[in-house]
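Below: a set of structures, written as structure tokens.
Since every read-out is calculated from the coordinates, none of them should be taken as a lab result. Note that this is a predicted model, so its numbers are computed, not measured. Cβ atoms are built from the backbone, for glycine too; each structure is taken alone.
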Structure P
Amino acid sequence: MRERVLRTSLVKVRPDDVFFLAMAAVAVLAVLVGFARSYFLAGMLFAPLPSLLVHIHAAAFLSWIVLFVAQISLVTAQRVDLHQRLGAFGLALAALMIVLGVLTATARVARQLAHPGEDTMADILDLYADPIFDMLMFAGFISAAFVNRTRPPVHKRLILFATFSLLDAGFDRWSIFDPYPLWQVNLFCFVPLVVATLTYDKLSTGKIQSVTLWSSAFLLATQESRHFLSETAVWASFTHWAAAQVPPLS
């Protein structure tokens, strides 16, 4: 009887569990290292951030990383019931993050335009394109994940890529990447993550899942093309218009 209880108490570890837990560890590492100096080691709530809005933004995005780890852990522990209950909270959090992401980025560019520093106008336009397109990617992946919530293999990959779309802000703040522009940092960091996901698909299922293919293409194409879009007159006009809608919060 004791032996039977022991056997049933053991949780079988599946390849998906190992891979997605590893990806969760990558997400945590990217955020902890990237924001260590400016946020975590600076006291988090007491960090000298530009405004209360930035503090709220940081708390919401950090909550997503915590939720991402928790949801993967619940699936690994075979507590799908709790995982599903948290899903509604995750959807609400994602919607809030999109609003906060756009608002925080626009408030920052409003400050930069009102009080120009050492950044050139090209730098300002490029820095605004990065978070705006991150939010567009995140919104696209989250929407698709919600539609496919009853298809676990598709849903979990879409959530993974939604989280990938948030990590460039963390990676770009790693000191080893200081000499490089963001588009190069994205190549250094995300091509290996995409290749790892494609390889895992092939090894674990015998084929590369279509959702992984189009998600990979969407992520990398968006990350690289936004730099060139930021150099256009259309983007400059949009940036100035958007900045005029939000007060330069200090």
Structure Q
Amino acid sequence: MLELRRVSKHFSGIPAVDDVSFSALPGQVTGYLGPNGSGKSTTIKMITALIEMTSGQIFFDGKLIDDDLVSYKRRMGYVPEEPHLYNHLSGAEYLTMVADLRGLAPRLAGERIDGMLRLLSLYDDRHAGIAGYSKGMRQKILIAAALMHNPDLVLLDEPFSGLDVGSALVLRSLITELALRGKIVLFSSHELDTVERISNRVVILHHGKVVADDSIERLRTLMELPTLEAIFSQLAVEHDTDSMARQLADLIHA
């Protein structure tokens, strides 16, 4: 289990994440939602230990992650929001580097890299430089790199970014399959329909604070709203979206 207890992060005294607590369980997909600037990516970066918390504690399997960060990171796979890759490498070279850093045996690494490149429709471009890859191709490389070592904890920050419809459907099914195989999956996405389809529960963040943490079914019942989109709009969207759309249309048609 991944557990956050009263986690906060301040930048220049301003809270980006404010007293956040929630758990993500093995065998479940937890959707982490919020408007831009609500603190989602900051939270995930604290979970990955890329940035330090201002206060609070993060536990994995009942142990503080700070007690043994090396062992913790060995069990974690992470797809960041931005696809920062080594552009001078090819896709195959990048994945080989990742496999080597993860300590995979060469034969096993070769089998996994070959299989992932084929299944993600990247095999024909495996020797091409990443500098020439599209955004969707880069995203696939990040996904393959995150899963290369069969992690127990999978962290996905906007993983559908840049993917075509077919690849997005594959990723959606893959996330579900990973959870079915006992992984802890925490993912952030703006695609509310996808979140609603595959998440066992959702955590909604607004201005750095948790405003909802429950199954979608229970939130629908408690709030008497039909969809996750309606729930999200009520809890985390401050303006009237329909009114704003009408005003924009009036402006361009004036």
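A few remarks follow.
- Source structure of the calculated read-out (distance in nm of label points 7 Å out along Cα→Cβ at positions 27 and 219, 1.1) within P, Q: P.
- Structure (P, Q) behind the derived value 2.6 of distance in nm of label points 7 Å out along Cα→Cβ at positions 187 and 203: P
- Answer label among P, Q for the case where Rg and Dmax of the Cα atoms in Å, for residues 35-162 alone, calculated from the coordinates, equals 17.0, 52: P
- Winner on mean count of other Cβ atoms within 10 Å over residues 139-146 once structures P, Q are ranked, highest first: Q
- Comparison of P, Q by distance in nm of label points 7 Å out along Cα→Cβ at positions 107 and 131 - largest value held by: Q
- Which of P, Q yields -12500 [helix-only ellipticity at 222 nm (-39500 (n - 2.57) for each DSSP H run of 4 or more, over all residues; to 500), calculated]: Q
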